[in-house]
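Following are the structures in question.
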Structure I
Amino acid sequence: MLAAELVPDAVVMDLNMPGVNGIEATRRIVAANPDVAVLVLTMLDEDESVFAAMRAGARGYVVKGADTDDLLRALQSVTRGDVVFGPAVASRVLSYLTRPLSARDPNVSRAVRPRA
């Protein structure tokens, strides 16, 4: 994997790629070097893709078509260690987080449910 050889500060990742998909590639990059900031840039904006990317270690998620300045700010932010969501994705994440636990995806809610 090229990212393991080059050890970049950041990687802009698409989720739909030939061979290894972007979720698995993100997982591998972050496992090899947790300091590499992965910013997902994709057409996919459904909950499953967003949460899978974040669980894999992505620090940001932006939908293609974002303004160039917004994309540059997102890349700079994840490189600093911030977590960034594009506007469309941020509203979906906020909506998800404000739903009752019982209405969330059981795989995700288990990870965020308080432990007794």
Structure II
Amino acid sequence: MTQLLVLVEGIPPIAGRTGHPRFRPDRVQGDRGYDSEAHRHALRARGIIPDLAKRGTPHGSGLGQTRWVVERGLSWLHQFRRLRIRWERRADIHEAFMLLGCIVICHRALHWSFC
């Protein structure tokens, strides 16, 4: 996977405590597609703990225990046909529909938690 480091470098500032905003996560999780010593070394050089599954190891490495949250969120977004099949050429319009999808998902979750 050639886009791992580009993705990490493109993380916007993370708001939180007073002071300098954080630009990088504490750790990065990834599946076997990201397994390379070059990626691990580059992440460690940036002060990020790589939590990448190794090729050839049996499943059950523990990554799935937290990864399913991301996969579930993506599946919820793919329930909207407009997001499952990208029709828009402009990224800003696609991002707006992604935001609308996230709003609908959050609204549904809040509605069911208070009912």
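Descriptive notes on the structure:
- For 29, 20, 17 (semi-axes √(5λ) of the Cα gyration tensor in Å, calculated) the corresponding structure among I, II: II
- Parent structure of the calculated result 16, given that relative contact order in percent (Cα under 8 Å, 6 or more apart) is the read-out and I, II the choices: II
- Mean count of other Cβ atoms within 10 Å over residues 5-12 derived as 13.8 - corresponding label from I, II: I
- Computed 61 for volume of the Cα convex hull per residue in Å³, for residues 37-92 alone - originating structure among I, II: I
- Which of I, II yields 1.2 [distance in nm of label points 7 Å out along Cα→Cβ at positions 45 and 85, calculated]: I
Every read-out reported here was derived from the displayed coordinates using simple, explicitly stated rules and does not represent laboratory data. Predicted model only: the values in this text are computed from it and were never measured. Cβ atoms are built from the backbone, for glycine too; each structure is taken alone.
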